[in-house]
Structure P
Amino acid sequence: MEKDRGVFGSRIGFVMAAAGSAVGVGNIWGFPTQAASNGGGAFLLIYLLLVFVLGYPMLVAELLIGRHGQSSTVGSLSKIAPGKNGRRAGVFFGVAGMLAGILILSFYGIVAGWFLGSGAEPIASLLGFDGAATWFSSFSVSRNITMAIVFAVLTALILFAGVRDGIEKWSRRLMPMLFILLGGSVIFMLFQEGAVEGLRRYLVPDFSRIGHMGLILDALGQAFFSLSIGVGTMMIYGSYLSRNENIPRLASQVVLVDTGVAFLAGLLIIPAMYVAANNGVAIFDEAGNLLNSDTLVLTVLPGLFSTMGGLRAPVSLVFFALMSIAALTSSISMLEPAVAYLVEEKKQPRRRAVILVSGLTLAISILICLNFGLLFGFIIDLSTKILQPTLSLVFALYVGWVWKRDSVLSEIRQGSPQIENSVFWKIWPFYVKFICPVLVTVLIIRSFWG
């Protein structure tokens with residue numbers, strides 16, 4: 001490994017950083033409502049299966065590419081397929097991954113700004129700044145842009161410090177905080193009236209739904225998107241790993257942490273929905289379906305908090321702090337591939353690279369805020385329904401078809417010398433070559449045709 005490259009200082013540091021990347025708003029925002037709308041425990045069972053059927057093999061593939069290349073995503077992909085055409089393909093797909101990450105963060109930063117504002121609102125109210133409290137909680141261009149700027153600055157400050165002193169250090173601080181806030185919130189919510197009904201909805205499987213194709217595809221999509229696959233974040237994190245690390249084992253630990261957070265989020269959000277219903281807050285639409293996830297987080301839960309009297313401010317603050325931490329641990333990983341590219345391929349100082357990438361992302365966020373109805377949904381669809389799954393398919397094809405099998409084995413052996421005789425090696429190469437591309441293609445087709 002080049003001496004001037006970042007490197008994770010510890011195994012736990014990598015797991016916290018990679019899990020922090022995977023543990024985003026989608027786990028706490030999207031997973032619970034997907035589960036509640038798809039048979040509760042039935043969805044949970046299928047999701048737990050599919051996160052290892054698709055998410056885990058793809059995560060191993062990205063981490064291996066990164067550690068083998070010990071470079072930016074462009075450099076790592078180019079080393080797998082050398083030569084002029086290989087270099088061109090590496091540049092194209094590496095840059096496409098960076099662009100996908102920037103686009104995702106451009107709308108993600110706006111959403112994270114909503115959480116920051118919602119968390120600041122009860123503080124402003126307690127201090128008697130009613131006008132500021134109203135501004136923090138209202139949907140306006142000025143609020144959206146201002147809080148997006150605040151979130152962008154927080155992300156940039158962490159990235160300024162580099163891999164070990166920035167990403168790893170803050171991941172080791174923020175992830176335990178997330179678990180503490182999430183665990184404490186679960187305990188509190190389960191003691192509220194109405195929570196038992198929500199707990200039943202979440203944990204008791206409706207076995208009649210297990211075979212439904214809609215449930216399976218929803219679970220497959222959630223398992224795929226929950227692990228930050230397809231935008232180069234895991235690839236660049238893999239490039240910061242020591243050659244001595246056991247990639248399959250580390251990947252399984254990341255998946256377990258990510259899945260654990262999603263499960264805990266379900267224990268919080270779904271009971272909270274039914275507590276809200278018990279307190280008179282609507283959680284179903286006119287057709288009798290559960291409200292979608294954005295309405296839940298930005299309307300239903302604040303409505304619930306407002307019924308809690310003196311507990312409103314602390315409960316609201318804790319919840320939105322939890323959401324903000326989840327967003328921040330993901331945002332730093334989304335920018336790192338582009339930052340690493342500018343530092344390693346274009347020889348830019350790290351601080352300048354962070355400013356350039358953060359500035360570009362923020363500029364897109366501001367453009368979205370100024371044209372919200374036109375651009376917000378479009379950017380989400382372009383980045384998460386087209387670019388991310390398409391690039392995941394490309395990465396699977398790289399490992400399964402472009403990268404020579406002996407070279408893959410040589411790379412994976414470095415951290416696990418006995419891997420050749422394991423069940424993992426008997427299954428994974430075939431699986432990532434044939435099964436993963438098929439599953440990702442199914443997701444791409446569904447994105448276009450529903």
Structure Q
Amino acid sequence: MNKFRQLLSAFTQIIGLTTASLFMAASHADVVMLDRIIAIVDDDVVMQSELDTRRQSIEQQVRSAGQKMPATDVLNEQIIERLIVESLQIQMADRAGVKISDEELNNAMQGIAKQNEMNLSDFRLAVENDGISFADMREQIRKEIKISRVQQGIMRRRIQINEQELKNFLESDLGAVVTADEYRLGHILLPIPDDANADQIRNVRDRSDSLLESLNAGADFQTTAIQKSAGQNALEGGDLGWRKAAQLPTMFSDIAPEMAVGELRGPIKSGSGYHIIKLFEKKGAKVEGQVEQTEVRHVLIQSSEIRTQEEARELAEALREEVAGGRDFDEIAKLQSDDPGSALSGGDLGWNRVGTFVPEFEQMISESDIDQISEVFETTHGFHFLQVTGRRTEDFSENFRMGQAESYLRNQRWDEELQSWITEIREDAFVEIRI
């Protein structure tokens with residue numbers, strides 16, 4: 001590596017001299033500044049064009065935010081340091097064989113466009129109208145994904161959280177807050193005037209009962225909230241957003257945990273009026289931890305060089321008829337199935353949660369009763385028939401809470417540990433700055 005650096009340094013000096021000689025020889029021509037190396041970083045180099053592109057992007061952001069531009073030399077120094085650190089991490093990613101596919105990069109770009117409420121074409125046009133190269137931005141996003149992969153791998157090894165730490169955290173007040181379930185409630189308020197008499201209060205109550213009856217009969221909650229509610233979130237369809245129970249109004253905090261998604265409650269009286277609430281969604285250990293699983297087995301028949309699509313379908317139909325007629329499913333799968341992963345175990349795919357398989361397979365599972373032999377159906381893999389042999393709901397709520405706690409503790413330590421690691425690799429690197 002030292003030899004490489006010496007050769008690289010000497011080569012760049014020669015290139016510089018050669019370029020200068022060419023400029024002198026062309027005394028009557030316009031001088032054109034070529035790209036140049038501004039830093040050598042281990043086995044890589046940082047170019048002037050990279051500095052210029054990054055500075056242009058930052059200047060655009062500063063102007064858009066209406067902030068004061070820092071001095072050019074100060075900005076350049078910070079950008080160069082950032083490019084050096086990025087280069088070190090990219091080199092690590094390359095040595096580890098990290099590759100970012102075009103599909104993954106396209107998905108990332110579409111995600112950024114969506115965050116800016118644009119499609120990808122409009123986003124590209126907006127970027128280029130700001131004077132930024134879309135190709136350069138795309139390449140920078142690729143680098144950032146690579147760097148993220150490296151950081152995640154390094155931090156997984158450096159940040160270790162033991163069971164006792166998790167237990168102590170879960171038993172703390174903060175742990176209880178962090179791992180508490182969250183609720184998305186809809187809210188309708190029919191107000192009671194401050195000086196209302198008994199008849200007026202009864203009238204509001206009757207209107208509340210009538211409104212609840214209408215909602216139970218199928219009226220749209222959010223449309224009703226916009227039309228009828230006097231709550232602060234009426235124009236949002238009564239949506240209170242995601243909140244933990246402790247963040248909900250006191251009158252709802254004890255009710256929400258008991259509600260099922262889609263359930264209505266009310267009228268609930270308070271000093272301000274009568275309330276009707278609906279649980280739109282909920283998430284957390286009690287929800288995410290309850291996992292529905294299905295045990296299923298199947299037979300797969302694929303087309304090949306000696307078997308056409310139609311012949312594959314016909315064979316699958318024939319085998320399905322044999323099983324329906326009493327032949328052992330296990331035997332058929334072992335002898336005939338083209339799925340090497342399950343054939344030896346009689347087509348058994350084990351217990352799986354929803355979303356494990358391709359959509360066509362998932363749909364057939366959901367439509368099948370236990371022990372029923374399904375019809376033959378086609379997926380991207382070939383022709384199948386299946387049998388659901390069991391259904392169950394597993395309680396992984398404690399595992400989910402442990403995962404939430406570990407994620408929180410890991411995120412707390414992430415920035416500090418990441419900065420320590422970046423400092424270490426920066427100190428250990430060979431860096432020669434030429435600006």
Structure R
Amino acid sequence: MTAPAAPSLRKVAGLALPALVVLAAEPLYVLVDTAVVGHLGRTPLASLAIGGNLLTVAAWLGTVLAYGTTGRSARRYGAGDRAGAVAEGVQASWLALATGLLIAVGTQALAGPLASTLAGNNVDVAAGATGWLRIAALGAPGLLLATAGNGWLRGVQDTRRPMYYVLGANLLSAVVCPILVYGFGLGLIGSAIANVGAQTLSGALFVHALVAERVPLRPHPTVLRRQLVLGRDLLLRGAAFQACFLSAAAVAARFGSAALAAHQIALQLWFFCALVLDAVAIAAQSLVGAALGAGAAAEAKSLARRIAAIGLASGAAFAVVIGAGAGVLPKLFSSDPQVFAQAMRAWPWFAGMQPLAGMVFALDGVLIGAGDLRYMRNLTIVATLGGFLPAIWLAYGLRLGLGGVWAGLTVFIVIRLVALLARVRSGRWAVVGATR
């Protein structure tokens with residue numbers, strides 16, 4: 001019974017390592033962007049915090065597309081239907097294009113009111129965020145096409161091509177960003193233009209990969225409806241996440257621009273850690289989905305246990321690095337002493353939650369690969385409404401500062417971890433078959 005362990009671990013590594021590069025590329029670019037803008041001053045960095053948090057709505061929708069597509073494609077691939085797995089990517093790409101265009105157009109009208117709402121009385125911050133967001137949102141179609149492409153390629157267990165596409169586009173924009181911001185004197189707007197360039201190029205590369213498969217590219221309403229039903233649970237789950245992050249930004253803004261700028265630094269580093277740790281979850285989605293598609297429930301359960309252990313160990317490693325870098329990492333993004341002081345309020349929570357978060361992200365991947373989305377939806381909503389939102393608004397009411405905001409995020413992670421462990425132990429998620 002223990003013989004499959006070594007091949008399975010090799011499979012996890014073979015899928016996770018290229019996925020790690022893909023997942024790290026975007027947040028690394030955002031970290032470069034944050035560092036470049038941070039040295040323009042406190043107000044531009046705070047504006048980027050507001051604009052970036054609003055633009056994560058597009059990234060969230062992209063994650064919904066990618067995760068839903070990975071699960072469906074992986075099951076078909078595991079059942080021996082590669083053409084069907086790619087066809088899921090075609091329909092997901094149509095959804096991505098339509099959604100991305102809607103975001104790009106709608107943001108032009110909504111950017112100002114949304115930025116003003118989050119920024120509170122910080123008029124200069126709101127103005128900067130509005131200008132950045134209107135330009136950056138033009139990259140939404142490319143961003144969503146890239147995430148849909150990631151979804152079907154992961155489903156057919158190809159994580160190498162996404163690595164080249166995403167890494168190449170983001171490296172190019174990381175070089176261009178400081179040139180536009182400083183060299184051409186465009187400031188915050190230069191950051192937005194570089195952002196659009198990376199997302200558009202990446203999306204075009206994934207579309208080229210899909211066309212090269214020589215499968216029918218016309219939309220199929222029946223499959224689109226099925227993907228929308230699947231996406232509904234992921235969408236509601238993602239909406240709960242967005243409520244958390246937007247509320248956190250709003251509360252941080254009410255503690256002052258230094259607190260908001262520090263929150264941006266810690267949050268982007270947290271996103272970076274989360275997405276890197278999510279490489280294990282990506283491997284879990286593909287392998288668990290394929291195992292269940294092939295009828296191998298026992299293998300899927302064994303993978304779940306190993307993947308959870310890998311997530312815990314990876315998170316612990318991040319905690320050590322983040323804790324040791326407390327005096328250095330925030331200063332890479334801002335030389336403002338007030339911003340650094342505020343970052344130190346969040347840092348113990350940020351570092352301490354990493355081992356728990358590593359397990360949570362790994363188990364997320366297991367259940368997404370299994371298509372157990374209704375449970376994940378309900379869990380995330382309960383953790384948001386019963387944990388995170390009450391905690392951070394209590395922090396605001398009691399004037400606990402940025403540390404209170406990050407304590408709320410830790411509560412959110414703990415609630416999800418307990419419930420995910422209980423679900424995995426129950427085994428009710430391991431339903432076999434080409435579809436669920």
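Read-outs throughout are calculated quantities, based only on the coordinates presented, and are distinct from any laboratory measurement. Values in this document were obtained by computation on a predicted structure and should not be read as measured data. Cβ atoms are built from the backbone, for glycine too; each structure is taken alone.
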Taking FRET efficiency 1/(1 + (r/R0)^6) of positions 311 and 367 (r between Cβ atoms, R0 = 30 Å, to 0.05) as the criterion, which structure among P, Q, R has the greatest value? R
Compute volume of the Cα convex hull per residue in Å³, for residues 95-190 alone for each of P, Q, R and report the one that scores greatest. Q
Tell me which of P, Q, R gives -17000 when you compute helix-only ellipticity at 222 nm (-39500 (n - 2.57) for each DSSP H run of 4 or more, over all residues; to 500). Q
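Using distance in nm of label points 7 Å out along Cα→Cβ at positions 183 and 199 as the calculated read-out, with 1.8 as its value, let me know the right label among P, Q, R.
On the way: P: 1.8; Q: 3.7; R: 2.3.
Derived from the structure labelled P.
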For relative contact order in percent (Cα under 8 Å, 6 or more apart), the calculated result is 23, so let me know which of P, Q, R that is. R
